[in-house]
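Structures are listed in the sections that come next.
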Structure 1
């Protein structure tokens, strides 16, 4: 598999993952039964597994690893924050307002992670602040 093909797979998974998370947050805030549907519970794991596998493949092709490359370290730390905030938004937020706050925070971290990847800077879009 060539680097370019793997990169396109990774970017496509990023788009699908972010869109799916946004949709799941919207469904969770409205207490829709679709939020608990089998597809809504399984599909994100499939997409995120492909996303992680493609990230590892890209890192190995470039010979760049977290804790050796600043922007990859920042992405990894951001990923942990995104997962934690997303979990709070989708599973532990009891009220719609709480879900919305954690969901928006998770999406802000997601956007920052994307900016880190695009700019290849550990500060992402926060670098200009």
Structure 2
């Protein structure tokens, strides 16, 4: 297992994931949400971009082996879930935030929030 190859793959993934986790900022601004309700997404985006740049910098991309591809997939999902939970920390505890992030990224439709439609529009892309 080549760590530099994993670092390069994960770094590139996190740089792309930055744009995905930053999209709710645009949605929140469109709907006129106060900036302090968007801090979770801002912090998460900055963390993703910073970690992605660091991993890309220390990494050395080469064609991954099957094992490296599988490990990078699992690690990418884990990083996405953990970094994606940051915005939910404003509304719930760490365990629930990680659960909500995993449920949202895997599109299972499960939520720990009893009334998800009451979440800010930036956290909830559904119609009202």
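One of 1, 2 was used to compute semi-axes √(5λ) of the Cα gyration tensor in Å, and the result was 27, 18, 11. Which label is that?
Working through the options, I get structure 1.
Oh, and also: If helix-only ellipticity at 222 nm (-39500 (n - 2.57) for each DSSP H run of 4 or more, over all residues; to 500) computes to -25500, which of 1, 2 did it come from?
On the way: 1: -25500; 2: -21500.
Considering all the candidates, the number was obtained from 1.
For structures 1, 2, which has the highest computed value of distance in nm of label points 7 Å out along Cα→Cβ at positions 13 and 109? Write out the running numbers ahead of the final one.
Values: 1: 1.9; 2: 2.7.
Going through 1, 2 one by one, distance in nm of label points 7 Å out along Cα→Cβ at positions 13 and 109 is largest in 2.
Next up: Quick check on the output: 3.7 is distance in nm of label points 7 Å out along Cα→Cβ at positions 37 and 69, derived from one of 1, 2. Which one produced it?
Going label by label, the one that fits is 1.
Comparing relative contact order in percent (Cα under 8 Å, 6 or more apart) across 1, 2, which structure shows the greatest value?
Working: 1: 26; 2: 33.
Largest one: structure 2.
Moving on. Quick check: 2.8 is what I get for distance in nm of label points 7 Å out along Cα→Cβ at positions 5 and 101, calculated from one of 1, 2. Which structure matches? Don't skip to the end; give the middle numbers.
Numbers: 1: 4.7; 2: 2.8.
Among 1, 2, the structure yielding 2.8 for distance in nm of label points 7 Å out along Cα→Cβ at positions 5 and 101 is 2.
Coordinate-derived values only; no laboratory data. Since we're looking at a predicted model, the values are computed, not measured. Cβ atoms are built from the backbone, for glycine too; each structure is taken alone.
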